[in-house]
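Colleague: Listed below are the structures to be examined.
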Structure I
Amino acid sequence: MLEGKIGQFLRERKLILSTSESCTGGLVSSRLIDVAGSSDYITLNFVTYANEAKERILGVQHETLVKHGAVSEECVIEMAKGTLKAARADVALCTSGVAGPGASENKPAGTLWIAVAVGKNIYTKRVQFESSIERIEMKKLFADAALEFLWEMLSAM
């Protein structure tokens with residue numbers, strides 16, 4: 001189970017992980033804390049679905065949201081920085097996307113941006129799924145992609 005591998009990695013290195021989710025609505029966090037003992041490496045997670053929450057809680061700049069939108073590389077980078085700071089974490093995993101149905105901010109359903117921050121290093125990835133996938137299934141695919149990207153970045157350390 002990927003969540004277990006992530007947890008073991010974090011526990012062995014005494015790292016704290018925090019998530020900030022938009023489109024996944026807490027699904028990533030839920031999956032991570034389904035692992036027994038996850039309180040050893042997770043202390044605080046955020047669901048910042050509204051732009052106002054991204055600004056107020058994570059410090060995403062209003063100008064970033066106006067210029068690039070919430071579903072953008074620029075936004076998830078700022079989410080990652082804010083997550084590390086707000087949670088006093090070592091690692092941050094952030095998601096922002098369009099689960100559908102329909103487009104948002106001129107971006108098609110199925111668009112996902114992920115950011116993983118490890119200390120001062122921030123890695124991003126854009127994923128595009130088929131826009132016709134049902135919303136609940138899309139959220140699951142988004143969560144899978146986010147956890148896979150987190151594992152890819154952690155295992156490269």
Structure II
Amino acid sequence: MRAVLGAALLLAACSRDGRVGPGSVVTLDYELSSGGAVIESSAGREPLVVTQGDGNLPGPVDEILVGLRPGDEKVLELTPDQGFGPVDPAKIRAIPLSRFGALAKDLVPGRTVVGAEGGKANEARVIKIEKGAATLDFNHPLAGKALRYKIKVVSIRPR
């Protein structure tokens with residue numbers, strides 16, 4: 001009886017051993033793309049290190065890590081709502097060029113600007129310059145985009 005119980009406990013421990021669990025520190029090779037274009041990748045760089053469940057990855061990507069082992073690969077397609085959310089029109093605003101001071105001459109569409117709003121740092125992309133104003137988009141750069149994550153677990157360790 002003890003041998004059977006011992007074997008069952010060993011089997012249960014081994015089935016969990018080496019798998020990503022809540023709070024595991026996971027090292028990943030990854031590729032993030034949208035519409036077939038690679039946005040970011042660990043290729044040629046250090047792998048990404050994340051803690052499962054800490055909120056640094058979109059929810060579905062974080063959740064799919066649970067149960068994976070080193071060497072496991074997954075591809076996950078996310079809708080805009082699952083990724084960085086839809087584009088919020090309220091986050092697109094025209095700001096008078098006079099508020100930029102000397103920096104106004106350097107503003108061009110596509111440029112990223114950083115400033116403070118409501119006491120915290122905020123980043124925006126310049127959409128257009130016209131009629132004495134810069135139209136800025138304060139949405140996350142990946143808002144409104146369908147995303148494809150390709151991940152490969154390199155290693156796992158407890159927190």
Structure III
Amino acid sequence: MSAKPPYAIRPARAADVARIHATVDAAYAKYIARIGKKPGPMLDDYAARVAEGAAWVLEADGRIAGVVVLLPEDDHVLLDNVAVDPAFAGHGFGRALIDFAEAETRRRGFGEVRLYTHEKMTENIAMYPRMGYEETHRGEQAGYSRVFMRKKLA
């Protein structure tokens with residue numbers, strides 16, 4: 001892995017929406033053929049996510065390199081999406097965004113992060129347990145076969 005360029009994570013702004021869509025599309029495009037349709041994050045309304053304060057961007061080299069969407073629920077925060085532009089892969093930005101999500105969850109007073117991924121996104125299913133997430137169940141949701149996970153925060 002090459003050296004990580006300097007980066008900052010900040011709340012997304014309305015002016016970022018087009019770049020957020022481009023980042024998500026680039027990050028998830030490789031899964032379209034595997035799943036047989038666009039993954040859910042490619043269909044999200046990022047203007048709404050930004051307006052509700054649920055989206056953050058990671059900037060590196062003056063560009064948006066990644067995005068994370070966090071949705072507070074009654075007893076946990078849903079890590080709804082984390083995406084890194086493939087042009088910035090290999091710098092640890094995905095991990096940085098997940099670390100941010102966990103820190104933000106704690107800051108908000110929650111003790112658990114939940115997420116889901118598609119059952120055909122096998123890289124994610126293998127990666128998240130290495131980061132302390134446990135699979136809770138599998139099921140159909142919104143027309144996708146999903147694997148649900150959680151992480152209890154200390």
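Colleague: With relative contact order in percent (Cα under 8 Å, 6 or more apart) coming out at 23, pick the structure among I, II, III it was computed from. Mind dumping the intermediate values first?
Modeller: On the way: I: 23; II: 33; III: 19.
Working through the options, I get structure I.
Colleague: To continue, here is another question. Of the structures labelled I, II, III, one was used to calculate distance in nm of label points 7 Å out along Cα→Cβ at positions 49 and 121, giving 3.4. Name it. Before the final figure, lay out the partial values.
Modeller: Working: I: 3.4; II: 2.1; III: 1.0.
Source structure for this number: I.
Colleague: One of I, II, III was used to compute helix-only ellipticity at 222 nm (-39500 (n - 2.57) for each DSSP H run of 4 or more, over all residues; to 500), and the result was -13500. Which label is that? Intermediate values should be presented prior to the final figure.
Modeller: On the way: I: -13500; II: -4000; III: -8500.
Only structure I yields this read-out.
Colleague: I would also like to ask the following. Can you spot which of I, II, III the value 26.5 was calculated from, given it is mean count of other Cβ atoms within 10 Å over residues 89-96?
Modeller: Values: I: 26.5; II: 13.0; III: 17.2.
Comparing all candidates, it corresponds to I.
Colleague: Have a look at I, II, III and say which one yields 28, 11, 7 for semi-axes √(5λ) of the Cα gyration tensor in Å, for residues 25-72 alone, as calculated.
Modeller: Numbers: I: 28, 11, 7; II: 19, 14, 10; III: 21, 16, 8.
Of the structures listed, the value fits I.
Read the figures in this text as sums done on the coordinates, not as results from a lab. In this text the structure is predicted, and so the values were computed from the model without any measurement. Cβ atoms are built from the backbone, for glycine too; each structure is taken alone.
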